[in-house]
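See the structures that follow.
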Structure 1
Amino acid sequence: MIRLADEVFAVRTDPSQLNVDQNVLNRLKKIHPACVTEYAVEDGPVAWILIIPVSLEIMHRFLKKEISEKELFQLTHPGGEYQAIYLCSALVLPEFRKKGIAKQLTLDAIAAIREIHPVKALFYWPFSSEGALLARSVATSTGLDLFCRNS
């Protein structure tokens, strides 16, 4: 999964992207346990999603390119009130793709966050056509407005 993440997102060559390590994962789980979700089979994880609930202000600043992905994460604190969800990443091993796993993980995570927070919008930064399709499908299923940061 780490190799796949490196191939898709190239965080090592882009300092503005969030480089997910154990400290980041721990902080995300403090923001909300549903921020990091995985689907595993007997051999281990085959799909992983990462979402970050944020304020509308942070969402708009990110969409206008006033802040980076890393700054979005740094400005989001546990215990805050969140009105938007950043669809940060979804990774699925090739042999498990096109089975709806990433969509269901994302929908379940959004539902868990919405139990506590008045989420009004979703947003994403596309790295692949599959990611953009997933974001649109999730937005349609949730009925939430969807915004895209253009590269």
Structure 2
Amino acid sequence: MKIWKNLRPENIFLNAKLPDKDAVLRFAADACVRNRIVNDGDALYNGLRQREQSMSTGIGDGIAFPHSTHPEATDAAVLLIRPSKPLDFESIDSLPVDIILTIVIPEHQTALHLQILGGIARLCKNREVLKTVRKARDSESLWEFIRTLEEKI
């Protein structure tokens, strides 16, 4: 699964001023409404929160990928959020998070959900990707870097 196909440049947020995990989830839900991924941001926010309450999506190494399904989503969407300062995400390694990939999946599309999670995991194993995300200055060039890299794979 090529992540760049579900990650649009307008869904890349660099140096977002967010104080904590809950603010990240609200920010992601509001961005999904603004970018017409869903209409009901509160339902998406609640879905993201419920997922985090069951188990943190902070996978370690400064990375988290909060995710939720939503009945209004017609296709998978990925948002890349780089907060202005690392945040406590209750990660498995207890380290703060500075790369957040939020995933919104259409309801009842379990296979797609797993494909997107797998694609993000593969991308996050690449040290060059992580370094580039952490240093990127604009969303368009970061998106182009990810697209070019995934097309080579």
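Per-structure values
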quantity	calculated
Source structure (of 1, 2) for relative contact order in percent (Cα under 8 Å, 6 or more apart), computed value 24	1
Winner on FRET efficiency 1/(1 + (r/R0)^6) of positions 80 and 128 (r between Cβ atoms, R0 = 25 Å, to 0.05) once structures 1, 2 are ranked, highest first	2
Value 14.2, calculated as mean count of other Cβ atoms within 10 Å over residues 64-71, assigned to which of 1, 2	1
Mean projected area of the Cα convex hull in nm² derived as 8.5 - corresponding label from 1, 2	1
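None of the figures in this text is laboratory data; all of them are computed from the coordinates on show. Please read all numbers here as calculations on a predicted model, not as lab measurements. Cβ atoms are built from the backbone, for glycine too; each structure is taken alone.
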